[in-house]
1. Once Rg/Rh (Cα atoms, Kirkwood Rh) is calculated for every structure in I, II, which label goes with the largest value?
2. Between structures I, II, where is mean count of other Cβ atoms within 10 Å over residues 20-27 highest?
3. Identify which of structures I, II gives the largest calculated value of distance in nm of label points 7 Å out along Cα→Cβ at positions 28 and 52.
4. With relative contact order in percent (Cα under 8 Å, 6 or more apart) coming out at 27, pick the structure among I, II it was computed from.
5. Quick check on the output: -6500 is helix-only ellipticity at 222 nm (-39500 (n - 2.57) for each DSSP H run of 4 or more, over all residues; to 500), derived from one of I, II. Which one produced it?
Structure I
Amino acid sequence: MQVGSASDANVILPPGTPAPKTDADKKLLDTAKQFEGVFVQQLVQEMLKGARGDDEAQGGEAAYQDMADQTMTDSLVNSGAFGLAGTLYAYMKRSGA
C-alpha cells in the first residue's frame, strides 16, 4: 500500500503531542501513517465488498474496483480525518518506541 509521507499529509495529533522534529520522530509518524493506511484499506475493501454485493468482479472491473478502493483509502488517510496515525504516534512516542 502506498500512502504519502507524514510531511505531505494533515496528520492530526492529540492535544499535548508535539509535532515530530527529529528524523526518528518523522519515521515513527510515517510508520503510524502506513499502519493507518493498511487498516483503512481493509475497512474500505470490506465496506465496498458488502455494498457491491456477492458477485466477484473479474478482469477490468476488478482492476477498476481495486483502483477505486485505493483512491478512497488514500483520500481518507491523507485527509487526516480518520485520526489513527496521530493517536498511534502519540502512544508510541510516550511508550518510547
Structure II
Amino acid sequence: MDIIGKFENDYILEKVLGEGTSSRVFLAKKDKQLFAIKVYKANYIESFSGMIASEVGIHQGLDNKFIIRLLNATASGKIELACGKELDNVVATVYEFA
C-alpha cells in the first residue's frame, strides 16, 4: 500500500476512506493500531468554525459502546504528504477505528 503522508509525525496516512462537503477521512496507522482521521477542508473551516467546535465538544462528552470514540482534536495540526508538500494549521479529529 502506498503511503499518502504523515499526520503529526505519529500517524501514517494510508488511504482515503471517504470525502464529503466539509472534510476528508483518512485511514491512519500508529504503532500497529488503526485510526480514522477527519481533516476539515479549509473553505469549510472559515465558514463553520463554530459548528466544528460544537461537534467536537458534544462528541467528547459521549461515552457509549455503540459510538466511535473521539481521541483527539487539533486546530494546528501538520500533514506531510508523500510528495513533499506540507500542510500547516490543519483542523482535524482523530477517532478510534472499528
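1. The maximum falls on structure I.
2. Comparing I, II, the top value of mean count of other Cβ atoms within 10 Å over residues 20-27 belongs to II.
3. Largest one: structure I.
4. For relative contact order in percent (Cα under 8 Å, 6 or more apart), the value 27 is produced by structure II.
5. Of the structures listed, the value fits II.
Coordinate-derived values only; no laboratory data. If you're wondering where the values come from, they're calculated on a predicted model, not measured in any experiment. Cβ atoms are built from the backbone, for glycine too; each structure is taken alone.
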